[in-house]
Structure I
């Protein structure tokens, strides 16, 4: 991979993942060097979503990546309230409901 393509990939990812430039650069370096990388940060879906996009050969993250990763990443970190347990709600339906209310930005070509 030439430098221009690597920089293009880097810039495309930075358009989608904001505030994690150093992490994105390290991931790209590790991939290009065929090495290993441990990403440590606060709990959330971002690191897993970034890794999923890279592993699937994409230089961008899509909302479906986060939707797919939300249960494996967050499901075990949350505790249902007593009310939710009485209503027999499960973590998956609660997280899906939260995700449905999240605004997904759309880039217009106009």
Structure II
């Protein structure tokens, strides 16, 4: 009698594990699709916004070279700024992700 209860308990634990994995995969896939769609739309918006700014600046400066060059110089300085501020930007983000990951694990352990 006890062995059948142990077998049933193990089967239930395996089923719970499979359901947890399926739930995690579904959430991850849903998040990935959302990020892909949102990212694609945002990149298209950003590309056309930059193209518009470059053409407006070209019209104001009288040549395409100066207009598109001004946009390029802006992004070059933006890139340099990120290189200089990489550590102060990266550390808080890394800490926040790690904290949310461990809080998620703590919540899962409390449910068991």
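Computing FRET efficiency 1/(1 + (r/R0)^6) of positions 6 and 78 (r between Cβ atoms, R0 = 35 Å, to 0.05) gives 0.05 for which of I, II? For FRET efficiency 1/(1 + (r/R0)^6) of positions 6 and 78 (r between Cβ atoms, R0 = 35 Å, to 0.05), the value 0.05 is produced by structure II. Tell me which structure, out of I, II, gives 10 once relative contact order in percent (Cα under 8 Å, 6 or more apart) is calculated. Clearly, the read-out refers to II. Computing FRET efficiency 1/(1 + (r/R0)^6) of positions 70 and 94 (r between Cβ atoms, R0 = 35 Å, to 0.05) gives 1.00 for which of I, II? The structure behind it is I.
helix-only ellipticity at 222 nm (-39500 (n - 2.57) for each DSSP H run of 4 or more, over all residues; to 500) computed as -35000: which structure among I, II? It traces back to II. To which of I, II does the computed value 13.2 (mean count of other Cβ atoms within 10 Å over residues 14-21) belong? Attributed to the structure labelled I. Structures I, II were compared on percent of Cα pairs over 17 Å apart, and the highest value belongs to II.
None of the figures in this text is laboratory data; all of them are computed from the coordinates on show. This one's a predicted model, so the numbers in the text were calculated from it and none came from an experiment. Cβ atoms are built from the backbone, for glycine too; each structure is taken alone.
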